[in-house]
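Next up: the structures, one after another.
We did not get these values from a lab; they are worked out from the coordinates using the rules stated. This structure is a prediction, so every number in the text was calculated from the model and none was measured. Cβ atoms are built from the backbone, for glycine too; each structure is taken alone.
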Structure P
Amino acid sequence: MSDTDFLKHFSCVDVAFFDRSWATARTKLTSTGASMCNQLLRFEVKTAARGFVSLLQNDHRIKGSPSYMTLQFAVYGPLSPHQAPEVLQSRRSDERELVEEIPQQLTPGEYFVAVWTPDKEKDRNLTLVLQLDEWGKGTGRSL
């Protein structure tokens with residue numbers, strides 16, 4: 001395939017590297033027409049981990065798919081009876097894939113992810129992806 005043919009049919013290339021020490025969880029969400037998604041993703045970290053949080057929208061290039069809406073998310077934890085400190089807050093964006101690296105290693109405990117939908121679109125499907133590197137445990141299991 002020539003460069004010209006490639007650019008005619010593709011807009012980007014993504015490369016994936018798989019290592020069994022990474023645990024991945026995917027959660028489907030649906031917007032309700034409010035400025036915040038009424039579903040929270042709650043997860044538990046059993047051993048110290050670093051990773052990424054991604055919020056995905058359906059590709060607008062698929063026939064019948066709406067244009068991207070503006071999204072934002074934040075991760076809070078570890079949870080305790082009196083506090084839930086913010087671990088990270090994503091930028092506000094109308095991209096298909098909103099990806100943020102968790103800025104510091106997560107310590108064991110319970111966390112949650114909150115998603116904002118400031119455009120207040122209703123019945124839009126989203127996927128929240130949590131990927132954590134469990135430091136070489138080699139488990140390959142879902143969270």
Structure Q
Amino acid sequence: MKKTPFDTIYSKCSVPETLKPLLPRKWEMIGTDAILKLRDELYAYEEEIGEIYSKVLGAKSVYAVTGRIQGTYRKPSLKLIYGRGGETVHSENGVRFVLDAAKVMFSSANHDERMRMAELDCAGETIVDMFAGIGHLSMPIAV
């Protein structure tokens with residue numbers, strides 16, 4: 001059977017065996033950034049965890065979610081646990097989004113909706129996206 005990225009992370013991570021089952025099995029990739037949900041018990045090992053996820057996933061920066069999306073501008077609550085942070089380029093459906101995942105909310109879970117928007121025939125239409133953020137729903141229409 002082929003090893004998954006998580007299998008590799010699990011085998012290479014040297015956190016105590018009792019904590020290994022708490023390692024995140026899912027993550028979000030935005031460009032070259034990996035975003036993890038860490039359990040409180042793992043924060044003492046955050047640097048090691050960040051480094052191993054970076055190496056296995058090919059991420060330049062790894063963030064841990066520390067809370068909910070905040071405020072009018074929907075700023076993510078993230079903590080950099082590995083790498084330098086800063087801007088990354090997330091390419092999808094012919095659109096290149098340049099963003100800092102720690103400053104701008106971008107949900108890879110909206111991928112299907114962005115695909116649907118890209119397929120709309122809006123020739124001659126005026127598109128108004130009143131809650132655009134970085135334009136993740138309206139930009140695919142423009143391409």
Structure R
Amino acid sequence: MDSTIVGVICVIAFTIAKVPYAPLMGTLIGFFNIIPYFGPIIGSVPVILVSFFIDPPKALTALIIIIIIQQIDGNFLDPKIVGENVGVSLFWIITSVTVGGNLFGIPGMILGVPVVVLIKTIIEESIEMRLLEKGKENIEKQNLRK
């Protein structure tokens with residue numbers, strides 16, 4: 001949802017600023033925004049390069065728009081939309097994106113964080129189940145002693 005909002009805002013801002021290929025460029029930024037931390041950079045490079053080769057002053061305009069939108073995204077949209085829902089530290093997010101990208105390319109970068117969250121959830125559930133089982137065993141032992 002966050003990436004869709006960023007993409008739509010980019011399309012609107014690029015159209016107003018008359019950046020070349022505004023719908024395509026905004027869609028590209030929105031698509032790559034799916035990748036945590038590195039996505040905005042990956043998406044921005046082709047937009048700025050294409051803009052530079054077509055109309056150099058528009059490349060600077062596109063860069064300024066991208067920086068403003070990414071700041072709004074990082075400081076307002078992400079905390080509101082994503083918040084603490086993921087529950088994974090920054091270290092694991094960056095590691096999962098990097099390892100996923102090295103192993104599987106862009107799909108690995110996109111799926112890296114969900115896979116880490118899935119593994120974390122499985123481990124937490126497994127630990128919780130074992131603790132509950134041990135708790136039941138302790139209760140049964142106490143009942144037998146009485």
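Suppose you compute distance in nm of label points 7 Å out along Cα→Cβ at positions 7 and 39 for every structure in P, Q, R: which one lands on 2.2? Corresponding structure: Q. Calculated for structures P, Q, R, distance in nm of label points 7 Å out along Cα→Cβ at positions 23 and 63 is largest in P. In this comparison of P, Q, R, the computed figure -6500 for helix-only ellipticity at 222 nm (-39500 (n - 2.57) for each DSSP H run of 4 or more, over all residues; to 500) is attributed to Q. Computing Rg/Rh (Cα atoms, Kirkwood Rh) across structures P, Q, R gives 1.26 for structure R.
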